[in-house]
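These notes open a run of structures that come right after.
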Structure 1
Amino acid sequence: MQPDHVRIFDTTLRDGEQSPGATMTSSEKLEVAKTLSRLGVDVIEAGFAAASPDDLRAVKTIAEAVGVTGVEGRPVPEPPAICSLARAHKADIDKAAEAVAPAKHGRIHTFIATSPIHREHKLRMSKAEVIAKITEMVSYARSFCDDVEFSPEDAGRTEMEFLYEALQAAIEAGASTLNIPDTVGYTIPVEFGERIAMLRQHVPGIDGAVISVHCHDDLGMAVANSLSAVVNGARQVEVAVNGIGERAGNASLEEVVMALHVRRDLFGIGTQVDTTQLTRASRLVSKVTGMVVQPNKAIVGANAFAHEAGIHQDGMLKHEETYEIMRPETVGAGTTQLILGKHSGRHAFANRLTELGYSVSGDGLDKAFARFKKLADKKKHITDADLLALLSDELYQPKEFWRLDAIQVGCGTGMPTATVKLTGPDGQTQTSAEVGTGPVDAVYKAIQNLVHVPCSLLEYTVQSVTEGIDALGEVSVRVSTDDNEAPPGKINPQYEHSRARVFHGHGAHTDVIVASAKAYIAAINRILAIREGTRTANAAAGSAA
């Protein structure tokens with residue numbers, strides 16, 4: 001039986017986390033999962049449980065915390081289904097079943113490649129062997145879980161006749177959702193839509209399953225392909241917040257949802273998503289992954305509801321619909337600015353955070369308010385953008401192994417120098433001074449003298465949060481480390497011998513040098529947090545064995 005809405009299957013925590021540098025800590029994954037639940041997504045693909053003990057633990061934690069009752073503020077009564085990806089191997093399926101077991105609605109998502117190029121060069125299996133494996137592994141997954149999803153990897157380049165055969169085998173083995181992935185972003189909308197229509201016509205029993213699609217954006221058509229599939233009968237779309245994911249990314253959750261929302265006259269079907277939560281979800285994912293949202297990004301970009309051209313401004317003043325097909329408040333991007341300053345109280349501060357969609361209390365509120373007061377001493381007016389930057393910098397940082405206590409720099413045409421004072425994991429304060437090619441380079445060298453976590457700076461970006469000379473500066477960095485303690489890759493175990501990984505860090509401050517130091521230390525702390533989580537999970541797995 002087909003659902004009466006398009007199911008939104010979010011893979012931010014699985015495919016999205018595979019983006020270089022987007023690795024999240026367990027606490028960050030849980031916060032994203034809670035936000036996705038409040039958003040109203042139908043399925044959360046929480047990870048690839050077989051990738052490492054830490055991944056299994058993260059999926060299981062989400063299943064326990066989000067998959068039993070959902071979270072407060074969820075727009076629909078049932079909690080989201082919690083899903084784990086698994087290759088068509090018994091060991092993978094065992095781990096996935098263990099991870100999703102606590103959820104009220106657990107799902108195992110298993111896959112095997114079906115295209116000629118994958119069969120010949122990756123699997124080295126015949127068509128008959130692939131069909132036999134589908135039957136065996138879907139049946140095995142079904143023995144653990146009533147809700148089994150099957151994906152023929154690289155379906156976009158698979159022969160249609162063989163695709164019919166593979167999907168029929170999955171249905172007969174017990175799969176209730178059939179996902180058609182355009183794994184390499186190869187197809188175009190008219191072609192992909194026709195594939196979905198042909199599958200509905202030629203696969204026996206497909207009417208009893210939900211047709212899903214998972215489109216990548218290599219040619220910039222992931223959203224268009226997904227919508228074409230909906231027109232032709234797909235009733236689940238696999239997406240990621242901000243469109244993050246492997247290579248050029250996945251179909252963007254916010255774009256798919258709003259296309260169905262705004263053009264319901266065309267599609268005749270919508271989603272269960274609370275659209276007013278879209279901007280908040282976008283900002284959270286951007287902060288915890290370090291992947292900046294481009295200003296002209298549809299729906300959630302900074303310029304999505306900005307109008308500069310005189311003709312546009314004139315039209316907007318006369319009637320909003322002249323140049324806006326949706327209102328900013330519909331996606332939670334309200335333009336109202338409540339001006340806060342150093343005389344504002346805790347209640348006004350907390351109330352504005354609530355209006356912005358953040359529920360902060362107790363120690364978290366105390367820390368955020370203290371930082372707000374410090375910022376207010378430096379700025380006359382605190383805008384919503386300042387608050388969001390401040391809050392993100394406070395709440396979405398990794399565990400503090402190292403903390404910045406003080407920093408002093410000297411720069412100019414002479415020799416740039418920096419002195420930093422840090423508090424380490426043992427609670428002891430240490431100081432180091434260094435020279436560099438510039439103040440940031442000197443700061444980073446001084447930090448390395450103390451933390452001893454070798455890494456290479458790959459990317460450094462700085463941007464102003466708001467206008468004015470007293471604006472907060474936000475710094476994002478990406479660093480790489482040849483980390484022998486890091487967990488293996490998420491999807492490609494054949495590359496597990498490679499431990500070079502990319503980590504991100506974020507910092508905000510009115511002084512960009514301080515923000516730069518905070519961002520670099522955040523990246524270091526993220527490396528150490530991932531190491532600690534891996535060692536803990538491995539130790540737990542060893543004791544269980």
Structure 2
Amino acid sequence: MKFKFPFIYNENNFVLGEENEREQKEENKSKKKLSGYYLSDLALLKQEFGYKVSGDVKLREFTVYIDENDVDAALFYVDGLVNKSILNNFILMPMMIHSREMNIKNVKDVFTVLLPQAEATEEDIAGELSYALNFGSAVLLVNGFDKAIAIDIKGWNSKPIGEPQSEKVIRGPNDAFNEQLRSNTALIRRLVRSSDLISTEKTIGKISRTPCSILYMKNIADEKLVNEVIRRVDNLSIDYIMTSAELELYIEEKTYSSIPQFLSTERPDRTAKAILDGKVAILVDGSPYALLMPATFYELNESTEDAYLRYPYANMMRLVRAVAFFFSMLLPGIYIAVMNFHNELLPTNLLIAIIAARQEVPFPAFIELIFMEIALEIIREAGVRVPTPSGSTLSIVGALILGQAAVEAGIVSPVVIIVVSLAAIGSFATPNYYLGLSARVMKFVYIFLGGFAGILGICAGLYIHALLWVSTLSLGVGMFAPFAPKTSSETLAGLFVNPIWKRERRPDFQNPKRKYKESKISRQWKYKQ
């Protein structure tokens with residue numbers, strides 16, 4: 001089954017408002033060009049870079065020997081963003097000393113002879129030079145040259161490649177993304193090793209101009225999917241963006257849907273596998289997470305380790321996670337529905353035990369459950385916000401001591417503690433944080449439905465909830481594909497893992513150009529002597 005990617009966009013309907021028109025005029029005014037006169041260009045760059053106003057913007061004025069004459073030159077850089085060793089040894093020293101030893105005839109030779117850096121570009125727009133300066137480049141201005149030279153000498157401190165924090169595996173790679181964009185793209189290049197891997201570079205934000213990379217396989221990914229991702233990123237009119245989480249909120253289809261529409265991961269191996277299957281990945285500078293798109297509900301409930309386990313174990317883990325997800329979302333609601341309306345569903349002995357445990361509790365079951373759920377959420381939030389050494393102590397005090405004290409004081413019953421604990425553990429077992437958070441939010445909805453309408457209310461809520469989730473699209477792909485809508489691939493592949501030698505097809509709901517990723521008989525050693 002082919003997805004049509006129902007994106008609607010009409011340029012005639014896109015009209016700039018008065019505020020956008022004013023911003024456009026201001027942007028046009030700020031795009032001043034260098035005049036070619038050294039003193040006026042130097043004054044323009046000082047104003048553009050905020051020299052003397054910003055303490056970390058530095059200026060080094062000197063002379064370079066050209067055609068047997070001392071020519072004035074100026075070098076701007078931001079302290080803390082550049083490698084000063086490279087600045088001194090490979091820019092200032094060649095310009096100030098080696099230029100007298102070499103036969104430099106004209107200003108052009110400065111660019112072609114004296115600068116050994118791999119990345120050095122000529123630019124005459126002050127705004128572009130300002131962006132380069134704030135992204136780790138030194139800006140060189142030479143008298144007699146109508147352009148400045150931006151020399152890439154980045155040298156800021158960065159976190160080394162570490163281990164994943166939220167997606168740990170027992171058997172598998174232990175590399176994780178960090179906050180440097182180029183380091184992250186290199187991690188993916190190291191795994192894919194193909195010239196068909198395309199990294200389209202974009203900048204987002206009128207002020208921050210945050211770099212990001214859109215990665216895909218040109219011989220696998222669907223062109224409509226790639227073009228739609230690029231269109232959404234290109235058409236963001238915002239001042240700044242800092243992380244991939246913010247970008248996800250800007251480009252997702254349904255803002256008010258409770259299910260995440262993209263998959264975020266900190267693992268390069270998972271990102272590389274997704275790209276090789278036909279997905280598109282977005283990496284944002286300053287963010288250690290990649291966005292994978294499109295995503296489905298079943299992929300959100302997958303663990304990275306599923307790919308490294310033998311398929312019986314992986315299937316058992318998937319089943320456990322599915323049960324845990326429904327526990328975290330529905331168990332408290334079902335408990336309150338049974339206690340309020342459907343006592344006959346419980347065995348008599350169990351019902352007598354629950355009633356006996358609640359004899360000393362002064363509150364109705366509904367109030368008791370709401371109280372414990374709110375208390376648990378407060379403990380969770382406090383455990384995240386307090387410093388790490390105190391977090392574990394707070395969890396023990398809050399969950400164990402406070403819960404035990406509440407039971408002994410007769411405020412809550414032991415059964416409610418068990419129900420709330422199972423629901424909390426179920427949310428922790430959900431691999432995707434945002435999907436687990438969605439279950440935690442919807443849990444309160446089902447508690448109210450079960451408390452006021454019993455099982456009938458929960459069933460009605462599930463029906464509406466399913467309609468909303470099924471109608472949610474991730475870049476034109478249904479969140480419950482390949483089940484709703486059903487595609488031509490094996491539908492059980494979304495729920496269960498096949499042996500690795502049976503995973504011949506890529507997910508067809510992504511419309512990949514190459515449908516098969518392995519031969520029909522991949523283990524040919526069984527048939528060859």
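As an exercise: distance in nm of label points 7 Å out along Cα→Cβ at positions 47 and 63, calculated from one structure in 1, 2, equals 1.2. Which structure is it? Can you show the working numbers first?
Values: 1: 1.2; 2: 2.9.
Answer by label: 1.
Quick check: 27.7 is what I get for Kirkwood radius over Cα pairs in Å, calculated from one of 1, 2. Which structure matches?
Values: 1: 24.7; 2: 27.7.
Structure of origin is 2.
Comparing 1, 2, where is mean count of other Cβ atoms within 10 Å over residues 103-110 highest?
The structure with the largest value is 1.
Between 1, 2, which one scores greatest on distance in nm of label points 7 Å out along Cα→Cβ at positions 279 and 479?
Values: 1: 3.4; 2: 1.6.
Going through 1, 2 one by one, distance in nm of label points 7 Å out along Cα→Cβ at positions 279 and 479 peaks for structure 1.
None of the figures in this text is laboratory data; all of them are computed from the coordinates on show. All of these numbers come straight from a predicted model, not from anything done at the bench. Cβ atoms are built from the backbone, for glycine too; each structure is taken alone.
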